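Novice: Below are structures written as structure tokens.
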Structure I
Amino acid sequence: MPAARAPLSAARWHFQHGPIDCVIGAEGPAAAEAHEAAWCRFATVLDELVAELALLRRPVQEAAGVRGVVARRMVQACAPHAAGFITPMAAVAGSVAQELIGCYRRPGITRAWVNNGGDIALHLAPGAAARVGLVSDLASIGLDADFTLQAHQGVRGVATSGWRGRSFSMGIADSVTVLARTAAMADAAATVLANAVDVDHPAIGRRPASALRDDTDLGDRLVTVQVPALPPSEVAKALAQGAARAQALAAQGLIEGALLVCQGQVKAVGTPLSAQQATARCARGPSLALEA
């Protein structure tokens, strides 16, 4: 099917092509022009990725030969995490969002966002801000918590991963929300950190990724399919492991902050929202919503 688009309001559009599903918003007198530029670029992205899909599903160390702009960004975002298993596909949604947000970095745009299935790229002109809301259940319309990102903070990417998300996870986090300098960096780190929130417990259900999806980039690696209520001590152990990894990534400059949630417990690393604030309002773990 060809790429399709539909206006959601005067300032917001929905772009969809295969698995790429973006809600895009922009403010400023150049918004219409920027939306048109983004649409022209969007229509070409999926075909570019499909042309190099075989390489992009390989471990990142084996994917250095990709040629597309988005594909190279995926490799670049995942390369710092190559000590563990990771493929460039870990950063695909954020990398696409980052490619499109480039169309909005122009005079006449005060702020813009591209939300690609929950992985968000931001453009904030000097003095602009965006409020990011944390939602514990996508079926719910209420926010559990929120925080504001100011232009001067340098955060331009926000991503969430967890065992119940769109992609497979090897961990047990309900969600890991990451703030980073770019959407591609946030996407890759969210995948890594969600995998790191883990504990060995016999009640956790795991299956080979290849048994669940024949086109997976994870092969026969075990992914999480069921997480029953666990002893609080085991949850705390899993979150501590993930938080330690987040602190290491922050020290390397790969993330600006992370919020890790599992079964009502929360760990915060460098985020505008403290663990205490989040714990009071996040019952099962946040997903992302960007509020105007």
Structure II
Amino acid sequence: MTSSAKTPKSGLPFALGAYAIWGAMPIYIKLLGALSAFEVLAHRILWSLPVALACVFGLKQWNDYRAAMTQPRLLGVMLLSSALISINWTVYMWAVMHQQVLATSLGYYLNPLVNVLLGRIVLKERLNRPQALAVGVAATGVGIMLFQEPGAIWISLTLALSFGSYGLVRKMAPVSAVPGLAVEVTLLAPLACLALAGGLASEGGFGSSTDTNLLLMGSGLVTAIPLLMFATAARRMSYTALGFVQYMSPTIVFFLSIFVWNEPINAARLACFALIWTAIAIFSIDALHRARKPAVETVALD
């Protein structure tokens, strides 16, 4: 046997690549800042479709795509996931274009804690004490922002809740990441075409310059490539390890907002972030402890 056959391939480079691209996404979106978020969303959907379908064929997952498109119940679930991800994309791009990048960072820091909370409310999963404490600490931070800056926290909450709900819906749909994206953009593509044909397209949009054309066409690649990398990482890494890497993306966004775009961070925002980071630390330590516990028990039995 060769050494490559003995050693499982690491998913870490793929995870780092995916979250690095997602973290740098505001830079790409700001290049399209002259357009509306809805116009960019329409092009992102349309240009993601050929990329996603090519990936489905390349990965030989056409049967999964066809099954999702032909089963009425599954198609209904995918319609809901399509609506949720389009809300998430729109709010995210609107926030970046309106100098609210810091709020998007907070939203994705909140996302894992929202997932836990949704699991408790919808799936009736029980929270252990560290998880309950983490949710409580995070809620305190959100409460500070609600009291001090209600006009900004809606972005963070909408991003966290829409993406958390999206993940929950996709959990109920037995469709893997790449065929799932292909189904979603297939369902959204007619609406995107109608929106652009009905007056959403601006004079400075597609066709106005080569740079704009390439950026809008490239939005399909920057949507599909990190998802492919993430799907590869998810197959090769433990869920706990992947959970730690996910904080890389909002951290990159946080530093971009503060040091590149000079967004203000006042006392209320700083307190909120401090509490969210504390909640993440509690949540992560508990996840690490629970991941190591079975291994320790196995060694003890041996």
Structure III
Amino acid sequence: MSNIQTQKDSKLFTFIDNNAIQSERITAPRYSYWASVFRVFFRKKINIVLLIVFVLIIAGSFIIPIFAPYAPYENVTDAKTYNLSPAAAMSYFGGFSFKWIFGTGGQGNSIFYGIVSSARTSLMLAVICAAINMTIGIILGAVWGYSKKFDAVMLVVYNIIANVPYILLISVLVYIIGSGFWPFVFALTVTGWLGIAYFFRTQVLIIRDREYSLASRCLGTPIPRMISKNILPFLTSVIVTLLATELPHYISMEVFLSYIGVGLSADVPSLGRMIQEAQSAFITYPWEFWPPVAIASAITIILYVLGQNLADASDPRTHM
């Protein structure tokens, strides 16, 4: 009887070795921060709808010009093609075609193809400028807020440059170096990072003297590691929030500057230039004015709403 009881006890209890690694292992399920972020983000159906629309805009802007490049002067010798409404353009060119779905412009050009190429220019410009300014601004802003010597120098630089009107500075640079795509990118980024860096300097000042940062400093942790491990991870939602405003900001800036004649050159398709050229035909040929305005507004609003919702989802407080 005792043997039977002993066998039962051996099945219920097993000895384990004194393994430190096994004893420290956590049996709780793994937590993924970004998986939680996207779960919160896609919980809102409006984000899914806007994301689908935005993907369609991106796909159309980058794929259509490959197979149907925009030629603004292809019908310039035929005055009958100038300022045709969508119905008149399709009738003149022999039936329905997406090329003439918005009619023709003042030189017989396809407004639809012009909008597609211009949207591609605006999106590329926004992404490149945001990537440059955000990268430089975040890195220098983190060092700026952490190093007191660097802070003293950068405050003088900031106070000098920040008092120069941004649009005036861009206008002067465009007139000096030209109005092509890359010169325009340079004009937008040569000082565009400064405001971002100053913003991050303020954020770093708030969290740099917390207990864990002081402990790391006492242990001799290098400054680059402290910035990358102790400070920037706590600013993830701030970075996403700032990116949400930067992307539509550059699109709006390009549209505005091209509209007033200071932006991109005439050989680069631009939504602002299309709006500027169609403003005189606002009453008589409204199909030339409203489509580029609608696309520019749609891209800006979609980027802003998606960015703000992603920033809210990246806030750790929304994961509790």
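Taken together, the values in this text are just the output of simple stated rules run on the coordinates, not laboratory data. Keep in mind that this is a model prediction, so the values were computed, not measured. Cβ atoms are built from the backbone, for glycine too; each structure is taken alone.
Novice: Among the shown structures I, II, III, from which was the value 1.5 of distance in nm of label points 7 Å out along Cα→Cβ at positions 52 and 84 calculated?
Specialist: Here the read-out was taken from II.
Novice: Hey, helix-only ellipticity at 222 nm (-39500 (n - 2.57) for each DSSP H run of 4 or more, over all residues; to 500) derived from one of I, II, III reads -22000; which structure? Present the calculation step by step, with values, prior to reporting the outcome.
Specialist: Values: I: -9500; II: -27000; III: -22000.
Among I, II, III, the structure yielding -22000 for helix-only ellipticity at 222 nm (-39500 (n - 2.57) for each DSSP H run of 4 or more, over all residues; to 500) is III.
Novice: Can I ask one more? Using the calculated result 22 for relative contact order in percent (Cα under 8 Å, 6 or more apart), pick out the matching structure from I, II, III.
Specialist: The structure behind it is III.
Novice: Which structure, out of I, II, III, was Kirkwood radius over Cα pairs in Å calculated from, if the result is 23.8?
Specialist: Values: I: 19.1; II: 20.7; III: 23.8.
Clearly, the read-out refers to III.
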